[in-house]
Structure I
Amino acid sequence: MSKQDNKAIKPELKQLIVDTGLDMIRKGMTVGTWGNISYRDPETDLVYISPSGMNYTSVRSEHIVVMTTDMEIIDGYTEPSVEKNMHTEVYRCRKDVNAVIHTHPIYSTVFGVIRESLPAVSEDFAQIVGAEVHNCATYELPGSAELGKAAVAALGSNNAVLLPNHGALSVGPTMEITIKVSLVLEKNAQIYIFSKLLGTPHLFAPQDIEAMQEFARNQYGKINRELTE
């Protein structure tokens, strides 16, 4: 697909990136220009990604870059997010993922600093994230292809991963679910840290996590069906 062939570009998906950035600011998921967002159109495989170095409150739909998963720019005049390597690596390796959100959260990042996996200690985390979230095996520089490969390797089939001394990456089949994953990840990290300060955290048994995920898929509004199909 050439840059001139822009018939497949969807304005509503550009606006989705803009709206998600504002939502992240409102929910305290990021500040200023930190973090990045992308969405892969499952119909065209084109990736809509936030621009580099722009405050989310200033971003408009015309600033959103559209590119292929090989990072060929199809539309847009701004520089795509510096973490485009990481986003596209996820899309190339995880065909079930259509949305990626990278944030710099406080509590989740603590586990990246000490290189410790984050276990499920809250029911919502167990339901839509899983038993635990892992760290990348090594620290890699921001924006590098190596970071993308390390993130995907540690992500596996999960829907969140911790980036050592950097932040977190959340993925999902829709933007709505991916935002939820990002928020629940940070909430669970905060609960776990506070519980360790007060005593010894009690973790869920594997069978309880399986039961909660089954409940989420089939009873509680089926909120997790798309994450496991």
Structure II
Amino acid sequence: MIGPDVVDFSQDFDARIKNAMRFCYFTRAIELQTKQIGKVEKLLTEVEILKNREIDAANEDAANYLLSLECVAKATLAELQMYIFLKTDQMGKAWDSLVDAQSEAQAAVKAHPKASPMDGVLKRLSLLERAFFPKPMFCSPSFTVRTSKCSICGEKYGDCGHIKGRPYMGKFCAEIIEKVDKLREVSMVDNPANRHARVIAYGEGKSKFDVLTLRRIPSDQDLNVQA
């Protein structure tokens, strides 16, 4: 059950997030965006405190609703950070922030039936991806999981009944991989499970270049995949 105090907080939360989203444009001044990041971080702390209180009270409905608000705040925070990274020529970090914003917006919808509609946010982030970044190439490793456990109860995953990606008492269930067989292969894919795992460089002769900036990469930097 979502109590009146959580309802009141959610109304204040919506007003503060709407104000922060006024700065989610490339043209906004970087110092004002930086200031908004601080405000969203403060709001996120308030959400986490209230969520933990509901967890302690074993109020799963309210805890999951606050988890949804937490994801909305994290999505807004990541989008603001993306603009700052773009403006400060940190393109790899800008990509990571975009992916984080997309992931958190999707998670917000999964957390609770009363989650704020995020279709508009996801559409905008998708358009920004196409406008700001070249189409990336992703890598996906192939291996067999030998043992894993549930992040909710700590039992062997698959035996406990919890399902990864679903919310339980204010937390998303995840499968924690403990042991895998030897890596079999790494494939190039269009839609990986982890969109942070992208090819970050390509070679021409003896030279390597960053795929986002096309800058030449010093020869002592050998990694071509970011995970």
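Which one of I, II has FRET efficiency 1/(1 + (r/R0)^6) of positions 123 and 171 (r between Cβ atoms, R0 = 30 Å, to 0.05), as calculated from the coordinates, equal to 0.60? Don't jump to the answer; show the numbers that get you there.
On the way: I: 0.90; II: 0.60.
Among I, II, the structure yielding 0.60 for FRET efficiency 1/(1 + (r/R0)^6) of positions 123 and 171 (r between Cβ atoms, R0 = 30 Å, to 0.05) is II.
As an exercise: mean count of other Cβ atoms within 10 Å over residues 179-186, calculated from one structure in I, II, equals 23.1. Which structure is it?
I
Computing Cα Rg over 2.2 N^0.38 Å for each of I, II, which one ends up highest?
II
Have a look at I, II and say which one yields 26, 16, 15 for semi-axes √(5λ) of the Cα gyration tensor in Å, for residues 35-154 alone, as calculated. Mind dumping the intermediate values first?
On the way: I: 26, 16, 15; II: 27, 22, 14.
Label of the source structure: I.
Please state which of the structures I, II yields -16500 when helix-only ellipticity at 222 nm (-39500 (n - 2.57) for each DSSP H run of 4 or more, over all residues; to 500) is computed from it.
II
Coordinate-derived values only; no laboratory data. Given the structure is predicted, the values throughout are model-derived calculations rather than measurements. Cβ atoms are built from the backbone, for glycine too; each structure is taken alone.
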